[in-house]
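Next up: some structures, all given as structure tokens.
Please treat every number below as a calculation from the coordinates, not as lab data. Since this is a predicted model, take the numbers as computed values, not measurements. Cβ atoms are built from the backbone, for glycine too; each structure is taken alone.
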Structure I
Amino acid sequence: MNNRRWITLKTAALVASSALCVNAFAQSNWEPTKSVEFIVPAGTGGGADQMARFLQGVISKHKLMNQPLVVVNKSGGAGAEGFLDAKGARPDGHKIIITLSNLFTTPLATGVPFNWKDLTPVAMLALDEFVLWVNADSPYKTVADFTKAMKQAESGKYKMGGTGSKQEDQIITVAIEKATDKKMIFIPFKGGGDVAVQLVGKHVDTTVNNPIEAVAHWKGGTLRALCVFDAKVMPYPKKITATQSWKDIPTCKSQGLDVEYLMLRGIFMPPKTTPAQVAYYTDVFQKVRQLPEWKEFMETGAFKDTFMKDQEFQDWLLKAEVEHFRLMREAGFLAK
């Protein structure tokens, strides 16, 4: 090989190597170049909506992104509208979606052509609790009071308000029905905020709202918390009402109502999203989790502050999918 050809080949190799390095650097330093749409597959005022708008606010306040995050509610079809939008979006990194457990329940109940594997998992931000609520004027001071009254009443006397149909709230309702051997009338509303208002107005007898959806009414003295659907009491000792903290609410199981359920609060992106884009948002949300505002938000809403990403999150999702299929099948909620 003559020297001129060797030099030419060497130069070409250097150019190619430099191009690869530049491309790798660009990928590792990816960030959005325009506003990012933040989809909420649920109505306004509910837990997912409140968390999305909280995230939008603190990310803007602390300048954790150079582009604005725009929250858009797409609740149609029990969240199917939002999921299908994310599924069909371009993988350019400018659309993310916050998910509830309707990530699993909606396709099972409706048959809509969607599965969580159609999206790209980013991270679990937290798990959300469910609390059994009654109006503060009701005669029920404990879980035993409520379940005793249910068992003694005719089936269908009690009205349970909940978000959507054949979703998390109604799954818990079915579990309560099995535990008490009494049917309830389940009345669906668009979002958790509406559900809490209906209980305050005494249009329903009880709800299983997430803590953040009902905390303002609890603090204001119009709602009463009977128990939490978790294996352990919530770890927050700060008083919310004059006499009670989240930690003071007993578990439903300890009070004779053997029902447990936790809900996902996770972030996903469209299919075929690049690892660099996933890494960017993972980093943003990990920075949010270090803020004092996040810790306050977790305590106010009594969330289970659990973070997962990568394979650990994938493994959790696979198990959750199996569990929700079982719950939906047992409740008779699977699409025909």
Structure II
Amino acid sequence: MRETIPETDLPQLLLEWYDVHARQMPWRIGPAERRAGVCPDPYRIWMSEIMLQQTTVATVRDYFQRFVARWPTVRDLAAAEDAEVMGEWAGLGYYARARNLLKCARAVVADHGGVFPADHAALLTLPGIGPYTAAAVSSIAFDLPYTVLDGNVERVMARLYDIHTPLPAAKPALMEKAEALTPTKRPGDYAQAVMDLGATICSPKSPACGICPWRDPCAARRAGTQAELPKKTPKKAKPVRHGTVYLAQREDGAWLLETRPDKGLLGGMLGWPGSEWVDAAEPRPIGTPPLVADWQELPGDVRHTFTHFHLILTVKRADVGAAAFADHAEFYPPERFRPSDLPTVMRKAFDLSQG
């Protein structure tokens, strides 16, 4: 680090850049509003952070705006029907987040009078709030000096200090550097500033070093290693699983759907009855059809990638009579059935049935 720019000056340099270049977000209070005394809504900050986990800002914007329009306060969300929330979440992925969203909202109402606690330790006791989210809400919503370390911040720290230890092993060192820079003055703005820096200038490919407020003290820029950082441990190839789903439509247009168990992948979501998902090396599972019908296998298949595996689904379809009934599933008439309420993999199966 060059002695001409003391490390203690770096937060102020970044804040001056942020005051001019802050991104506009529907959940964010900008630096000018902050100076005018406008405080962020912890509910909106919390919701945005949950949605942004493993999801891009571009994807989250529309979901966030729909959620806060329909449930503008944490009390509104806590009182919502599970199925309605899961339906609005459909397509955003990582559905355990949606289940925890409801659990957390209800805990805030039941245990904290409908007000998010302005206390880091108390935030950590809420469902679905781990160290990262607690730090983000503490700093951004309550302006407390907690360090937020997301992928953008990891990249900035790795380059600023030219750290070549691969991720995830580098996380403790990167956190140590990030914590040392976190200021006690304007920590909420600073947290957003360093994330913005990583998202807009210190980007994964072709970082715009020439316009970076930290270009002079950046050790990786001086060494010419910025494009190769942060280094990452190679990921193992994802396994492939397969299964079968059954799509039954009644004469009146109703579709047979089941609510998946609360625990597990796609927990609490609507889906098509079907088999277990097994390793592709095993025989293709067909499961037990939900009712007796003339099931026809559709040409093609459904392919979808989850965090830890690829899935290939065989789709079978049947038209059934008005009296058709299934023990563990329910027929949804056209006025209740919206394909958009289905998780993405189930919607792909529906789309295949329509093709």
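So if we calculate distance in nm of label points 7 Å out along Cα→Cβ at positions 126 and 150 for every structure here (I, II), which label has the highest result?
Ranking I, II on distance in nm of label points 7 Å out along Cα→Cβ at positions 126 and 150, first place is I.
Of the structures I, II, report the one carrying the highest value of volume of the Cα convex hull per residue in Å³.
Checked I, II; max of volume of the Cα convex hull per residue in Å³ sits with II.
Given that mean count of other Cβ atoms within 10 Å over residues 134-141, derived from a single structure, equals 15.2, which label among I, II identifies that structure? Please report the intermediate quantities before stating the final value.
Working: I: 15.2; II: 25.8.
The read-out was computed on structure I.
Where does the value 24 come from, among I, II, when relative contact order in percent (Cα under 8 Å, 6 or more apart) is the thing being computed?
Details: I: 24; II: 16.
Of the structures listed, the value fits I.
Out of I, II, choose the structure whose coordinates give mean count of other Cβ atoms within 10 Å over residues 142-149 equal to 20.6 when calculated.
Value 20.6 for mean count of other Cβ atoms within 10 Å over residues 142-149 corresponds to II out of I, II.
If semi-axes √(5λ) of the Cα gyration tensor in Å, for residues 30-157 alone is computed to be 22, 18, 15, which of I, II is the source?
Traced to structure II.
Looking at structures I, II, which one was Cα Rg over 2.2 N^0.38 Å, for residues 62-117 alone calculated from, given that it came out as 1.07?
Corresponding structure: II.
So if we calculate mean count of other Cβ atoms within 10 Å over residues 94-101 for every structure here (I, II), which label has the highest result?
I
Can you say which of I, II returns -13500 when helix-only ellipticity at 222 nm (-39500 (n - 2.57) for each DSSP H run of 4 or more, over all residues; to 500) is computed?
Attributed to the structure labelled I.
Out of I, II, which one gives 4.9 for distance in nm of label points 7 Å out along Cα→Cβ at positions 78 and 206 as computed from the coordinates?
This figure was derived from II.
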